[in-house]
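Given below, in the form of structure tokens, are the structures.
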Structure P
């Protein structure tokens, strides 16, 4: 395990929580009848560090990873609790972890790529007997076929940074979350044919964002600047990022036993990717004035 990376993650998380937790505690509703009597030997910073580091160091199973920490790296933490107790503590990190992910620096380049990917929670044939995600998962269809689960919608820039993300049910139309994803960004949004919509195009134009997609076979060919055509061919960048999230950060697997822990695993995987020094990117892009060339 790269100890330097572990320290780097802890430092970033701890610096954020020092500023964030006082604000969060002010927003929480107090209950004078019940006061906590049990204190945890692990700090919130340490718990979040353990969760994020799992998606960095390459373990495929969280239990094996945690046992490895107990055996070889326990001195780097205050006092590691048992595995079962740690699983109970994971839910505490959901809100702070999400806010930490959103606080990470992102560059508004004006060149963005959008896509959605299926997050399968079980095989589609077992959908009727699945119980953990019964309240939120639905059947959906992608270009690869039917699935049962959720959809992760992403918007990334040409530097490979994840600008925003949103989780929806599996049957949600890819175009539905676009306005919310793009509300803080201006520039060109490149997407596949599934995002073609005149109404959506007009709504985004009003907000300073231009939706650019490929055309379907039955549509008339329209004039498009050369740079836009070149960028449409570079859409593979977001597919590469999704591949890394699924196969390296392991945001998709069917072993979850609770929805909050699933959400923490997903956000921790996205956070681990965001903290990477080397990301997929598109080179030789620059702007003169307000026009890309």
Structure Q
């Protein structure tokens, strides 16, 4: 497929330059990447310079299943019904009435099917085909997505009794210790986000309805420690049902360093929990680039 001149120019711009400018636009300041202190600065530092292969495995929605199964057991995973590079081969007739479809090489892309008889199968196949033809790396410039094999997953629908989209529990885990739980009721709906401590004390927002303590909170925190104990930071997402706890996904760079927390000061306080690995061979080049971009001392 031929790229337009605009697309070719965009692809030629270095990722570090795009991300630093994007960070400045979102947060109002340039990131300090020589001595990163806040959570978002450290997230951006990881995106630009941390090339550990395990991070790519965690981002791959198919490959991460073996990582989780090895540590928690296969029972923690939603059942995988089908994995393919050809969406037109999805065996709809053999699938249950409810299921979830998503690609392996992106984030935030999914289709929830709650009534198989009501879906337009051709339209769903078309959506999957577009996913396969898209590069999530080109969108967000997160290197972990660059070489993930694009595939389509069809997996179990998780019903927590709260509606078509289960509540998403997102645990911020630093070297095996959970420091924050972000609860997303309705998934991707910013108005229903709540922040809690691991002891389920509400942090933000102060007004608004509370989210009931999840049935398997203790197991959730223990599972997060097992999954992330060997890593400096990972966000691990879970779904909780009355019967059991389900793994959702692992995120190594939440919101591509562009997230804004509901609680003032949380960006810096979370940053204090994150002990970044030092990539000494890259720091001189980083300093030169950063000084050149900012034109101010660092």
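Coordinate-derived values only; no laboratory data. Everything quoted here is computed from the prediction, not taken from an experiment. Cβ atoms are built from the backbone, for glycine too; each structure is taken alone.
If FRET efficiency 1/(1 + (r/R0)^6) of positions 54 and 222 (r between Cβ atoms, R0 = 30 Å, to 0.05) is computed to be 0.05, which of P, Q is the source?
The correct label is P.
As an exercise: relative contact order in percent (Cα under 8 Å, 6 or more apart), calculated from one structure in P, Q, equals 22. Which structure is it?
Q
For structures P, Q, which has the highest computed value of distance in nm of label points 7 Å out along Cα→Cβ at positions 150 and 254?
Once distance in nm of label points 7 Å out along Cα→Cβ at positions 150 and 254 is tallied for P, Q, the winner is Q.
Matching task: -9500 is the computed value of helix-only ellipticity at 222 nm (-39500 (n - 2.57) for each DSSP H run of 4 or more, over all residues; to 500). Pick the structure from P, Q.
Numbers: P: -12000; Q: -9500.
Of the options listed, only Q reproduces it.
Assign the value 0.97, calculated as Rg/Rh (Cα atoms, Kirkwood Rh), for residues 126-261 alone, to the correct structure from P, Q.
Details: P: 0.99; Q: 0.97.
Comparing all candidates, it corresponds to Q.
Quick one: mean count of other Cβ atoms within 10 Å over residues 118-125 came out at 17.9 when computed from one of P, Q, so which one is it?
Checking each candidate, the match is P.
Which one of P, Q has mean count of other Cβ atoms within 10 Å over residues 86-93, as calculated from the coordinates, equal to 17.2?
The correct label is P.
Taking distance in nm of label points 7 Å out along Cα→Cβ at positions 70 and 206 as the quantity of interest, name the structure among P, Q where it is greatest.
Answer by largest value of distance in nm of label points 7 Å out along Cα→Cβ at positions 70 and 206: P.
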